[in-house]
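Once you scroll down, you'll see the structures, which are given as structure tokens.
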Structure I
Amino acid sequence: MCRFGPTLRYWKPVQTGIEVDDDTAEVRRLSGASPDRLLDQGVRLPRPLSPHLSASLARRPISLAPLMDLAWSQPDTDRWVVEGAGGVLVPLNEQELMVDLVTVLGLPALIAARSTLGTINHTLLTIEALRSRAVPIAGVVMVGPPNPDNRIAIETRGHVTVIGELPALDPLTPEALRVAAARLAVQGELDAFCV
């Protein structure tokens, strides 16, 4: 059975700007997921800044240990979509980066990359950071208007598969997302990450 099957749950371990932009609430709105499919615990910080800075200003330093305790307390049968905050090289505290949390969680990474100018550099740097820590990369999903040249550059220079392209959705509604997701060209690309 594929690990992205019926027991799929969502978690964003570190969230900043929570009073203005609650990503977990947005996932709930867009997916219609029941509360048991969303783990709404972890670091929740008020200011929409880098995690380390938001934590410092709130006087609530981020530590990986409580996040890992929370992750390990979940049922072994659950499968996860775990969303990062700000990119893999964003600092969480004075010593650790988001990629350190990704590494400890031991999950494969699916990179969401914009399709427009600047994406080649940003995406290849993300790939390099993940590979330097032996994090398996499931692939890349490009978001925005189709850009075949950027897609080819990322696939050939990053030695990854762009498993789909998703347009920017305006307005972002559950139905618009459902239609766009159905059009994604994900046909077996994630099979290597299934159990």
Structure II
Amino acid sequence: MKLLVATSNQGKLKEVREILAGLPLELVSLKDLGLPALPETGNTFHDNAAEKATTSARRSGLWTLADDSGLCVDALGGAPGLHSARYAPTEEARRTKLLAALKEVPVGRRGAHFEAAVALSDPEGKRVFFAEGRVDGAIALAPRGTLGFGYDPLFLPAETPGRMLAELGPEEKNRLSHRGRALEQLRPILVRLARDGTL
């Protein structure tokens, strides 16, 4: 069966497909269906994920998975947080801006975490299942690694000392990432959905 992933971010879509590999689901994106991306106007990751999932489900008539996630840096009061994707116009510009904001912050005070909220909505947008994930770590002094996307080249997970998120292979990254952890919580529900076509 088809499952809409309510994103236009190809990096995110690729990651979701990797995490959910093995499930008999055909994952399609907003772009595949010619649907527009939705503005993120909620006050929490949870609110944004719910709005994207329910609205996109009603527009497409499909079960829909949506997430909202961001990087929260302790020394910046949790920024960029909800505004992670809009912190600057491009991924490179966002990384550059973040490094500039942390220029005077020493290595030992660069704690940060990635947070994700995932919502799965029925086609009518009436029933919604939620999951959340988090990975703790720190922001490095300079980017490193070519895997992943977004802020991954700047993020040092606490669980992989010395290695950036962008230096981890897909299997290792998806096992510890915020999005991977949230989607794993939803896996039993997605298994039932794939098997029965409904919940």
Structure III
Amino acid sequence: MAKLEDGADKQLVIVGAGGVPAYQNVTGDVTIGNTGVTAIGATKVVDSMINDDVATGLAGDGLSDTTGVIDLDLNELTAAVVAVATDSIAFVDSDGNVSRKEAIADLVDAIAGTGLTATAGVLTAEAVADNIVEADILKEDNTVNCNGSNVEFTLSETPVANSVQAYLNGSLVQEGSGKDYVLSGVIITFGTAPADDDSLIIHYLKND
């Protein structure tokens, strides 16, 4: 067999028809350097070239694969106890429709509205419950205890703060130091004793 002449840079020797060796330019998805180093061209590898086992091997926590297609699967994640004050959750931010994370405590702070307070991610209902039933709305007639000398009147239940309304002879009287009466627990104390013929009606919400 005759010796081949020197070929052009980056050519391969292949055996052609009849067993005759010849130089050929490298074409297609692979390039070759003049030292014999090959490289796969950009965008040349497509999914149809890859065995489904590759997806199986790549799928880790939070991912599953079906016939070579990798999907998000939260059931694959490892269970953990949530630390509300320090852990974060993932969400889609409407500003740019991108994935973000946020501390759970911050989310709870944002959710807390009227009647709720949030501390380190823990919600607490304020003093008045969301649902007040009729039995919590009380009206007490203390007229019988008005005798011109009695200044203390005892309520049958502890009232919710700022819910007491006392009516003396049909007029609303004022609560507070230096005003008509003060409230301490279930005891209403008047600065001046209601007269013997006075009418005293007290409305309030029962503190459950």
Legend entry - Highest-scoring label, criterion being Rg/Rh (Cα atoms, Kirkwood Rh), for residues 55-142 alone, among I, II, III: III
Legend entry - Among I, II, III, which structure scores highest (criterion: distance in nm of label points 7 Å out along Cα→Cβ at positions 79 and 175): III
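Hey, distance in nm of label points 7 Å out along Cα→Cβ at positions 23 and 159 derived from one of I, II, III reads 1.9; which structure?
Details: I: 2.9; II: 1.9; III: 10.8.
Of the options listed, only II reproduces it.
Only the coordinates and a few stated rules stand behind these numbers; no lab work does. All values reported here derive from a predicted model rather than from experimental measurement. Cβ atoms are built from the backbone, for glycine too; each structure is taken alone.
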